[in-house]
Structure 1
Amino acid sequence: MRQMKAQKNKAKIYKASLELQQRIGKGPLDPKLVAKAQKAIEENKVDFTPLGLQFLNELEQAINDVSGNLTPEKVIEQKKMLTDPVMELKANATIFHYSLVGNLAGVMLSFLESIRELDEDAIAIVRAHHDTLKAIIAKRMSGDGGEHGQVLMLELKDACARYYRKKKAK
């Protein structure tokens, strides 16, 4: 059991493309450069609010653009429009010390990637997620949000679980 768990958590290694290798080189990274980059991330004092709100505006526009009776091709296109700003939030929030936003965006990203359609219930979950993140960023709730952050994470996960149960029941 322990060995299976260790294998499950083992990092996957992807070979860099030839183009990428030509751009940055091959071999291990200089530990001094890695330490310098880590220090820059940890000491980052940039205000995330404008960038976060920009991604949230893109998400809101994508939510508003979703229409009913989508063809499979249109569902893929609409999901990408929703997924892209969520992915940007997930990727950037933690760098700017907004780990709660990054974690919530991670849950939403998993949800969007797992659903097959964009029905009213799915859009309602995405809209509630958007509204929650907008409030977090507007109030400059950096960090993990403490107890409130845990509650928000549980609520989002529960909403996704209820959606999956409802779809499975149909």
Structure 2
Amino acid sequence: MLLLASKDYKKQYLNFIEECREDVLKTGFTSSIPISGNTSFERDIQQLIDRHNGQNLPEGWVPDSTFWLYDRAADKILGVIIIRPRINEFLRFRGGHIAYYVRPSERNKGYASKMLALGLQYCKEIGLDRVLITCSKDNIYSAKTIIYNGGILDSEDTDHGQVFQRYWINL
């Protein structure tokens, strides 16, 4: 199930960050997945809540909603999906409407596809009729996830020497 980021899941989120800290730093997801600790958790999650509500946005940012893929039986956050109801020129170039991340120990188990499918349902509910998703060309697993969920390759481009792809999904 997808849960909107919430202060109610502190233990689960801190457990998630404990496993993912180095990978999140390496992959550059820190703007969407705060590297929280006990003392910063409340502030970090409030920033995610504010962004969902379109409040206190950094310059040039659009509102976004951070959801956690939560496994109730294991009481564990498996991944994160960020959904932007609108995109600006920067996000049209790279970023798109949706970004997602699965914790390393849960990869290759179908969670990215499930999370993206649930995220696309949410996009439909908020009135989007198509969404843009980008991924690095060398991230074959992400490209397969996007294609599995209806993504059609639109174009490739280069950003800071890295080739990435743009996919559109019609809802």
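Only the coordinates and a few stated rules stand behind these numbers; no lab work does. Just so you know, these numbers come straight off a predicted model, no measurement behind them. Cβ atoms are built from the backbone, for glycine too; each structure is taken alone.
Can you say which of 1, 2 returns 9.6 when mean projected area of the Cα convex hull in nm² is computed?
2
For helix-only ellipticity at 222 nm (-39500 (n - 2.57) for each DSSP H run of 4 or more, over all residues; to 500), the calculated result is -10500, so let me know which of 1, 2 that is.
2
Any idea which of 1, 2 comes out highest on relative contact order in percent (Cα under 8 Å, 6 or more apart)?
Values: 1: 23; 2: 17.
Sorting by relative contact order in percent (Cα under 8 Å, 6 or more apart) in descending order puts 1 first.
Using the calculated result 1.6 for distance in nm of label points 7 Å out along Cα→Cβ at positions 129 and 153, pick out the matching structure from 1, 2.
1
1, 2: which one has FRET efficiency 1/(1 + (r/R0)^6) of positions 121 and 161 (r between Cβ atoms, R0 = 25 Å, to 0.05), as calculated, at 1.00?
Corresponding structure: 1.
For mean projected area of the Cα convex hull in nm², for residues 41-104 alone, which of the structures 1, 2 scores highest?
2
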